[in-house]
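Readers should treat all values here as calculations from the given coordinates under stated rules, not as data from a laboratory. This one's a predicted model, so the numbers in the text were calculated from it and none came from an experiment. Cβ atoms are built from the backbone, for glycine too; each structure is taken alone.
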Structure 1
Amino acid sequence: MTDRRNVLTGLAASAFLTPQAKASGFSKETMPSTNIVVIGGGFAGASAAMQLRNFCAVTLVEPNDHYTACPFSNLVIAGHRQFKHQVFPYYGLNAMGINVVKDKATAIDAEKKRVKLKNGSDIPYDRVILSPGISLNWNAIEGYDAAAAQIMPHAWRAGDQTLLLRRQLEAMPDGGTVIISVPPPPFRCPPGPYERASLIAYHLRHRKPRSKILILDAQDKFSKMPLFEAGWAQAYGDMIERIPGSESGQVVRVDPKTMTVSTDFDTFKGDVINIIPPQKAGLIAQSAGTADGSGWCPINARTFESSLVPNVHVIGDATIAAPMPKSAFSANLQGKVCALQIALMLSGQEPISTKLSNTCYSYLTPSHAFSVSGVYDNADGKFSSVTGGTSPVDADRSLRESEAWQAMDWFKAVTSEAFG
C-alpha cells in the first residue's frame, strides 16, 4: 500500500516539480508584475491558486466562503461519514497570500481583459484561470427541473442535496425501492453513480434488507464495470438491478407527484428517486464564450488555454479533456500543470509537455474499495492515454481494505494541499 501510494503521489507532484521547472528559476522576484484571476474555488481552481501564489499576485473569485467536496459524499449519503468532513473553508488560501473575493463572476471581457462581478465591479487580469465546474441541464429530462430536484434529488453538487438524499433514505420504509438514473457521458465523477448504488445497498442491507435498488442507465458499459458487478453479486446478492441503455434504461421523463420515472418503453415507481441529469460546463463558461456547442470547453491540453478565448485557461470538470476523466484527482493535477505553464509563459519561456495521471477510487462498502488509474500525455496539444489499469477483479479482502485506506489518504492530502 505504501509503495503504491508513494507512486501515485509522486505522479501528481511530478507535473509541477519537473526538472525543467526547477531549472527555470522563476520566482516573485524574477517574474514581471502580473495579476492572475482564478474563477472558481474547487479542486482545480484552489490548486492552481495555491501554486501560482509563489510567482505572482493571485485573486480567487468565489461566491461561497467554503468548498463542499463531492468525493466521499456518497459515504455521507449512506450514513457512514459526517457531512462536516466534506466542508473546507477558504481562509487557508487567504492565509497563504491569495486575495479571495467573495462574489460571483458573471462575465469575462476578453478585449478589455476584465472579469465582471455580480456586485457591478470588475477585476483587471493578465490571464484568467477558469474553473467553473459543472452546471446541470435542467429539463433535458422531461419534468426534471430545480423544483423537481427537491423531491427527486440529484445530489450531484455536494451540499443540501447530499443531506436531502440521506434523509430520504433514512425515512424510506423497509421493502422500498431506490431508483438511480444515470445520464449519458460525460459527467462529473465523483460522486460516482455506481459507488452510490453500492453504498446505499450497504445501508439498506443492514437497516432495510427487503429493499431494492434499480439503476436506470443511459450507458451500456461503464468504468470498473466488472469490478462493480462482481462486488455487487458477492456483497449484495440480487438487491441491485441495472437496466442498460440498450434495454431502454435511459430515463426520458419524470413525474415528482407520482414518484415515477419513464424510459422510452417502461415506467417505474420509486420510494426514493435519485435523478442525475445530463451536465455541461458551469454557467460562467457559457457567458465567457469558452464553451462550444457540446456545452464543454475545448482547450490546448499542454497549456489549458481556451481554444476559443485568448488568455483564458480552463481547468477541471468543464474541460474537454478525454480520455482524462472529470475527477477531483484530475482537477487537482490540471490546476498544478496550468499554473506551471502560465508561470513559464509569463517568464518568457515556452510551455513544456507533461505527463498527467489520474486515479479514481470507488467504495463497494465503507471499508472496501477498488480503483482505476491512468497516465496521459499532452505533447501535441491533445490528451492521449499512455497507460492505465484497474484493481484485479479477484482481489482478496486485504487489497480492497488497503485501497479504501489509500482513498482516504489521497483525500486528506489533496484537500490539505488545495485548501490549506
Structure 2
Amino acid sequence: MLLAGPAAVLMKACCRVTILPMKSNVDILPRYALPELTRFVAALFCATGMDADKAEAIADSLIMADGMGHSTHGLALAAWYLEAAKSGVMCINGEMRVVNDRGACITWDGQRLPGSWLISRAMDSALERIEQHGVVTVVIANSHHTGALAVYLPRLTERGLLVKLICSSPAARGVAPFGGTEPLFSPNPVAAGIPTRGDPILLDVSSSITTLNSARQLVARGERFPAKWAMDAEGQPSDDPNAVVSGGGSLLPVGGFDHGHKGYGMALLVEALTQGLSGQGRVDQPQGTTVNIYLQVTDPSAFAGVDAFTRQTQWLVDACHANKPLPGRPRVRLPGEHAMTRQRQAAADGVPLAAGLMESLQPFAIAAGLALPQAL
C-alpha cells in the first residue's frame, strides 16, 4: 500500500479511548516503523469491510497524530473507531452527498463517513480548483470524528497554501456560554497552517480551555485538572473533571471566568461557519458522533504573491525566536514547532506509541488474522 495524505507528509519531513498517561518520556516509548504501522492499521479497518481509501485515510491521520505528539488523538482512538465501523455508527462505504457546488464554494453532507477521509477529499477538491479561484471553501455536515486537526495542515502548507480547518460537534454539549451554567457548545477547535520560508506555523486550539476527551481520560485515571478549568452545575469553579463528564457541569471557555467572552466568541464563530453554512446543526438535534467541518484554502499568489507573503511570515517567525525569553525558559517557539520536529524524528526513527497501546489492538488483529507489528 502506498502511503498517502498525512503519512506521506510524515515520510517527507466525546469518545471512549485507550487510556494513556498524562505525560510520558517519548525517548523511552516503543517505536514502530511508519510504513509497517500504516499498513497494519489500514488492514485493521479494511477487515471491517471499509473501503480501502477510507481505511488508509484513517490510518494516516491517527499515526500522524502520534508522530506529531498528539497521542490522545492518535492510535488511542483506533479501538473506538473500529467499534464504530463495525457497529455502523461510522459509515464505511460510499460517497458524500453534494449539497451545493459553486466552484469556489462547496457544501457536502458527509453521511457519517470517516472525517479523515472527508477532509482528504475536501483538500483534493481545493487543490483542483485553487489555481482558478485563489480561495476555495468546503463545508461538510454530518461527518464522523476527525481526530487532531493539525495533522492535515502540512499537506497544504508544503505547497505554499494558507489553510484554515475548523470543526464543531452539534450533538455534543460540554461548554457553557460565558455568563451561563448550562453546557451548550462542543470545544469547537480552530486550526490553521501558515506557510513560512521554513517550517509552517501550525495552530490547533479549542474554544474551551481543555477538551471533553481530556476530561474523560482524567476521570478514568482518577486525576484532576491542573487548575480550575471547569465549573460545576451550580456555576462554581472546579478542578474536578467529573463535574463535566457526569455532573452536569461545563468546561470553561478560553479566558476562564475572567475573560471567557473570548472563547465564547470563538465558539459562536465556529458554530456559524460549520453549522450555519452547512445548514445542519444543533437546531436539528442530531444524535451520536457527528462533526461539521469548515475548510478554507487560500493561495497567496492570488494576492500579493507567495514571496511577499512568506517575507512577512518569516519575519514574524524570526522576531518571535529573537524575543527575550522569560527567566530560565528556552527560546520562544512557534506553534507547531515541536510537532514538526517530532514528525521528522518519527519518519526517521519510528512512531512512538504508549506502552500497552499496541497490545490493546490485539483482539482486533486476531479477528482480522493479522500479526501485531514489532517495535523497533
Structure 3
Amino acid sequence: MPTYNSIRELTRGLQQGAKLLNDMFIKRKTVPIKYDDAVETLDGDENRLKHLISFGVIVLSGDILELDDTYQRFFEEVLAVNEDINVASVQTYISKLKLGINSFLAADTPARKAQYLREIRHTFKSIENATRRNVVDLKRNVEQTYKQEPNFKIKELRLRDFDEKARLIAELVKQTERVMDEQTIFFANAASDVGLRQTIGEVKEGLHESSHALISISAQIIDYLNRIEYQSKIVKKVRQLKYLKDQLMIEESTDIKSTLGKIDDLWMEKQPKYITRVSLDFLRDNDAALEILRNIRRRLSKKTTIKARLAGRIDEKYLIENKEIGRMFNHAEIMNGFFAQGNDLFSYVWNYDFTMDANEEMRLVLFLQLASQYDAKLKYLPETKTINNIEYPLIFSK
C-alpha cells in the first residue's frame, strides 16, 4: 500500500476528497456510505476515490466505505469529539518520562544531556496536554450519556465506566506529581535550565486544574447515578400501575383511590385572586384618590376609543371569489431551445413563437430576465444592433 511521504502530499490528498471525507465523518455512526454514492459525492471522479482507498484513508469492505481507524481517531481528536478516553497514552508518557530522566543522569556528555533534556520537557508537556484533553472528553461524554442515552441500564453502565476512567486519570496525575517530587537528583542537575523550570511550572498548574476538574466530574457522575436509580424506581412503579390499570385491577390491588383522596397539596389549588375595594369615604376626603380616578378615567377612555374604531360588517361583494389568470413563461424550456440554435438571444426571443399573445414589451422584459438569470452560460459581445428603435447587445451561448 502506498503512503504519503510529506505533509504537503498528505494535505493535497485529503483536500481532493474533502467533500467525501466530511460526509463520511458526519455519518460515521449512522449511515453507511456506498461506493456509488461516494463517487457521486466526488462529482463522478472515481479516480479521487480510488486514490483515497489505495493510500489507506478509506477502507472498502464489499460495497461499503469506512474511514480508516487512524484517520477517524485523528479527526475526532483534533475536532474534540472523540468518545474514547485514552488513559494508556498517559501511562506510556510516564514510563517514557522515567526512562528519559534515567538516561539524562547516565549521559556523559553535555550534548547528550541537552538532547535528553529536550525530550523530557516535551514528555512533560505531552502528559499535561493528554491529561487535560482526557478530562475535557470525559466531562463531555458524561453529560452526553446522561442526557441522550434513552436506556437506563446502558446509561448506568457507561457512567460507571466513566467513573472508573476518572479514577485512573486521577491516579496518573498523582504518579506524574510523584515523579516530579521524587526525582530530586535530576532537578538538582537540571536546575539551571530555564525552559525546564518554565515547563514544570506550567505542568504543575495544568495537573492541578485537571485534579479539581476530576473531583467535579466524579461528583457529577455520583449525582447522575443517584438520579438514574430514583428515576428507574419511578418508571418501574409507573409500569406496574399501568399494567394494573389495563387489567382493571388497580382499585382492587392498590390503595391509589384513598391515597389520591388524601392529597391536598397547595400547588393543586387554583391561585386565588384578592380584590381590594376602595371605600367611598377615601374617594371623597383623600387627595390620593384623585390619581386613582385619573387612571380609571384613562382606562375607560381607551376602551371607548377602541370600541369606536371597530370596523363595520364586510360587504357581501368583497366575499365573492374572483379568479385571476396570470401568464408565465417557462424560462428553462426557452433557454433549452436557445442553446440548441446559433442565433443571438434577443433575436431568438423577439421571433419566438409563444403559445400566448406576447407584445414587444413582454418580449423585451423576458430578454432582460433571461440575460441576467443565465449569465454564467452566456457570452456577451461588445457589438449592438437595433430593432424598432430598441438597441440591444449581442448575446450568444458559450
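Quick one: helix-only ellipticity at 222 nm (-39500 (n - 2.57) for each DSSP H run of 4 or more, over all residues; to 500) came out at -11000 when computed from one of 1, 2, 3, so which one is it? It would help to have the intermediate numbers written out before the result.
Details: 1: -9000; 2: -11000; 3: -21500.
Of the structures listed, the value fits 2.
Of structures 1, 2, 3, the largest value of FRET efficiency 1/(1 + (r/R0)^6) of positions 44 and 156 (r between Cβ atoms, R0 = 30 Å, to 0.05) belongs to 1.
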